[in-house]
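Asker: What follows are several structures.
Every number here is computed from the coordinates shown, using simple stated rules; none is lab data. This structure is a prediction, so every number in the text was calculated from the model and none was measured. Cβ atoms are built from the backbone, for glycine too; each structure is taken alone.
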Structure 1
Amino acid sequence: MIETLAEKAEALAQECLRQCNANIEERADAILEEWDSTHKRILASPDSEKDMAELREFMEVVQKKVVKPLMERTRVVHQQMNMVEDFGHDVGGEVVEKAFRSFEWPLQINMDVMEADRQLNKDKIAFMEQLQREVEEYQKDFQNYSAELEWVKSLDSYAVAGQVAQKIFSLQDNLVRATERVKSFSDREKLFQIDQRDYSDLEVLQDEFKPYFDLWSMAIDYNGCEEEWLSGKLANLTANEVEQTVDDNFKDSYKAFKSFEGSPNPQKVAQELRTAVQAFKKNMPIIQGLCQPAIKTSHLLQLFEDMDVDIDMEDGLTLTMCLEAGMLNHIDKVEAISTSAQKQHGLKVALQTMKNEWKSMAFGTLPYKNTGTFLLKGADDVQALLDDHIIKTQAVRGSPFVKPIEKEVKDWEAKLIYIQDLLEQWLMVQRTWLYLEPIFSSEDIVRQMPGEAKKFQNVDKLWRDTMAAVDENPTVLDVTEIENLLVNFTDANKKLDQIQKCLNDYLETKRLAFPRFFFLSNDELLMILSQTKDPTAVQPHMGKCFEGINKVRFDGNSEIIEAMLSVEGEVVELISQVNVNEGEKKGNVERWLLEVQESMIKTLTKIMGDSVRSYAETQRGKWVLSWPGQVVIAVDNIYWTQEVAEAIEKGNLDSYYQAS
């Protein structure tokens, strides 16, 4: 065992040494890779002044941040090598070579730095010469920019806006690029540590050009917009956007005119722009009237007919075509057609909005007990939306502008009324079905009312099939597409009304057979009649049928009624026991209850007589405890009345009172 453990310990030690050896090689490779990377970075040629500056900064710190840390890591690797060798493990010649190669690199890096420094001095001269050439080129361009600005200042006519647009925007782009060029010059001058030139004249030029650029960009943009408004299709224009653009340019042109006070040329341009905007404003009634989503081809044709003109709209209608047709002389007709179209459009939007709201409206379903079917829920939300939309639809139908969509509106109104009628009939069926379903689930009721049971089965099948379909696809509009649903529910309600009438007649027959059933509600009576196979089911209702009887006592087989029990627990044995399953009494609860009533009367009559006779013969305390409480009270009152009458007749009432 000791030998086994020793072998395992030796194997484990050898594995640890192999892992250490692998780690030594991995570290040595990483150190050599960093030396090589540093070597290449120092000797790399910079592509720009920024690269050159970054390289110089790296060279200044390379000893501290690269050489020294790498040598420390190299010494750690050698310490690991010595430790492994102390345990007699062969590190390997290749690993040793890698570890010792690192000592050659500090000298190589120093040589690289000296070589790179000589090369960077040459590069600096080249970069400075390049900078000088770029600055001279910029100075020439600046003179051109100044000349172009003077040309812009000399422009005095808004009419040339389209012609000068490219040159003005080109000057703006050049000035933006000049800012970037100047920033580059300043940054490079800082890198080279030379005196920085003054480029503030560019900012002066830009500030001077800005108001002119704002004026002409506004003029150019408006000029382009006006051409588009005049020659473009009216159907592509938006009245509000055109109106906003016209108003903004009218205000801004006035501000520009005021800002160039003392400068006649730009003032003249601003004034001409304002005049052009003012002139275009007279066309706004046409744009406001016809550039609306509500305007359709039919409205334009009606307008042309009212104007008594013929316009070819094959390629689209433009503002220029309208002006040439003299539409400005018929603004009242344009406004009338536009108003009518927008009213019609508003009605269409309102109708479509209602339809969209119904797309997401759905009925809710709720599983009903263990019947395997569902109940309708969430009808209040549907009814609320229905009431709201019927009123809105009727308002739309009553509008004088409804004629183009009158048929669609009437169809939608008919759909809503159908849903309303359907929901009303549906809920009526549900209420009655909920009442009758547990009744006709009883075999006793089915046996006693076979005709009505068959009718209810038909209604029940309709209910289950419909609710299964609604549960699968509850969207209201889809439900209304179920064929003959309203007709079927209306017919079902008629059948259910007939069933209820027959059911009430059936209950009336039972009450007439046993009048004490009048003390029970329909539900209580149905509970008894639906369980005729179980005579004890009548027990909970005995107290309502017989005021003094809380329940009756059956024999062990629940067939023979033996006694009556009061609420207090008094038991009165019947002198004539009632067999509830005998002859015609079986299954006819009213028959054996009549017999119970007769037996009760006979029993109480006999007990009352026996108690009266016993009163005179038995000591009172014993007599009271020998008879039912109600009998004791009745007999006691009989004798008390008799004794009081005798005392009155004999005139000794006071003596009787004292004795009693």
Structure 2
Amino acid sequence: MISTFFCLHNRVYRTFFALLLTVSFTQSGLAQSQGPPMKWGKVSDRDLALKFVDYDSAATAVVLNDYGTITFTYGSHIVIQRHTRIKILDRKALDRANITLPYYVGNELEKITDIKAQTINVNAQGKTTFHELSDKQVFDIKINENWQEKRFTLPSVSEGSIIEYKYTTLSKNFSFLDAWVFQHDIPTLHSELLASIGQDLDYRLLLQGVRLLHKYSEKNSNRWMLDNLPALIDEPFTANYMDYAEKIRFQLAGYYKSKDGIGGGLEYVTTMTTWEKLAQEVLEDQDYSSYLNRRNVASKIIEKINTSESTDRVQQIYDYVKNNIRWNGLYRIYPKKSIAELLETKEGSSVEINLLLTLLLSEAGFTANPVLVSTREHGKPQRTYPLRSQFNHVIVHVLVGDKTYLLNATDPLRSYKILDKEDLNIAGFLLDKNQPRWIEIKPTIETRDVIVMTADLSDIKNPTYQADVNFKGYSSLDHKKAFLKLGKDAYIKKQTTASLTDYTLTNFSPSPVEDAEQDFRTVYQFTSDQIDPDAKMLYIKPVLLHSFQENPYKQVDRRLPVEHDYQVGFNYILNMKIPAGYQVQELPKSILVRLPENKGDFKYDIKHSGQQIQLSTSVTIKPFLQPADYFLYLKEFHNQVMAKFNEFIVLQKQ
């Protein structure tokens, strides 16, 4: 019998994914007449008495207020003033007293001034006391040639303390400012930003987040306020939690300047580039042209590469690069090493390796171009404005006849048919000088574990089992890396400890791990002495090897959307001979379980004929981006799978 769990249902799908809005500013007169939401040292009795956050009782601290002002005036600094007030609710949050303020010092673009901080306590007599930070307690720490930090620790902080600090940032970067993020990693009761923009400046506003868009998408405002915001923390099955933060960015579109010559007046100067211009600028940059135009270097390398007709030409070139140049672990969009240094040191960043790959493919006659991408950890890209800073990595786009390949030669174990998981981030920007454009980035081969189990129990005193396991796609790559890292014995233990505790392994045969183009395969042969030959009833678990030992969806409270970047699958096929003199009394029921919106399914089909039992089961989860409440469906789906895999076949002695 086939039963169905999770009826598919219609519902309005509303994603939290980085929504962006464009608003233009050319005036400063929009600011409301109301003053700042707090004054220095003036704390309400309610804040002093606060013991917990109504909507997050587990919070150890809370941002009471976070207020910022930004003043844009052409010809001067951008002035950013921030005043933050935090309540310490638990001793576990005492480290909130350690404040770090990073700022960009490259080209003297930013500096931080006027730091002021204090701790507010209530003593045993009920009197409010203030403990100020002295200037000597503020330290300036150099991080690298471009970044420094102001660091300080507020004094006399204990459970129940309120800490507050304010400072001013002076910035010369009119083109693009750091975002104002309304949320923190603790709850925020009130966050507010006021922008004062001179009439000679034209800025575009980029809004991200459900609440901001709901409140301000149809308003031309220069003051934004949000209340009772939840903590913004990382959660599993979300690539970058900042993709879902409530935040505002400013992008300079242009400015007005006085016209030259008689008559005067003003003229508008556009500063915002286009995607086409961005592609041109990158490709014509000396760092790129010094790679992509080195045909003399490329021709010599191409001559060395094996030209065997039995191997794909793209694969040959890809293999040469990944096997000869080691990735240093750094993502970049501009190379620091010259191509000569790269070939000499045999080590480079992602852009250096993949620009070399682009050059060699082009020299071999293929149409190959770099692709700007943002890794999953770096954040999802947005297409509204051509912002170079949103990218941190480069891969390669190559045409082979009517087929398109996306390549990333940073891992010697990875097939040319698959990208790194970090590359699977919706889309990338193709730097094609003739037709620069956005392209979709998605997996092109299947990821699936396939297990064929043969169980011969005809001789009840000497049952034998053999499992042929085939890992495909990313699963194959993951298992190859695990095998190399752990070694044979530790790998076997990790794979079998949970599922084969009552069995004795007699043989294990892995396929070679070095061939990136071949799936990783393993063969397990084992036996068991746990079957009692005199037992009237035998209980046999049909699903032995599998990865569903525990539910990965463990959270009780989920806030962020759930992301699944590529389809994964699991197939298990069992062919079993039951012991002589026994017959089947009971089999697990066949079922079909579907996830809502057709995002996955679980099939379990078992039958028997005479002394043979056959089981075919599969689990498939498709790629998706779903709201947080979908997490509950995934949790229950996995519970169903785990429960089914723990059911028994019951055999009765005749």
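Asker: The value 7 for relative contact order in percent (Cα under 8 Å, 6 or more apart) was derived from one model only; which of 1, 2 is it?
Answerer: So the calculation was done on 1.
Asker: With distance in nm of label points 7 Å out along Cα→Cβ at positions 342 and 542 as the yardstick, tell me which of 1, 2 scores highest.
Answerer: For this comparison of distance in nm of label points 7 Å out along Cα→Cβ at positions 342 and 542, the top structure is 1.
Asker: Given a computed value of -5000 for helix-only ellipticity at 222 nm (-39500 (n - 2.57) for each DSSP H run of 4 or more, over all residues; to 500), which structure among 1, 2 does it belong to?
Answerer: 2
Asker: Next question. Hey, distance in nm of label points 7 Å out along Cα→Cβ at positions 78 and 478 derived from one of 1, 2 reads 8.3; which structure?
Answerer: Source structure for this number: 1.
Asker: While we're looking at this one, here's another question. A value of 15.9 was computed for mean count of other Cβ atoms within 10 Å over residues 414-421; which of 1, 2 is the source structure?
Answerer: So the calculation was done on 1.
Asker: Ranked by Kirkwood radius over Cα pairs in Å, which of 1, 2 sits at the highest value?
Answerer: 1
Asker: Who wins on distance in nm of label points 7 Å out along Cα→Cβ at positions 62 and 630 among 1, 2, i.e. which is largest?
Answerer: 1
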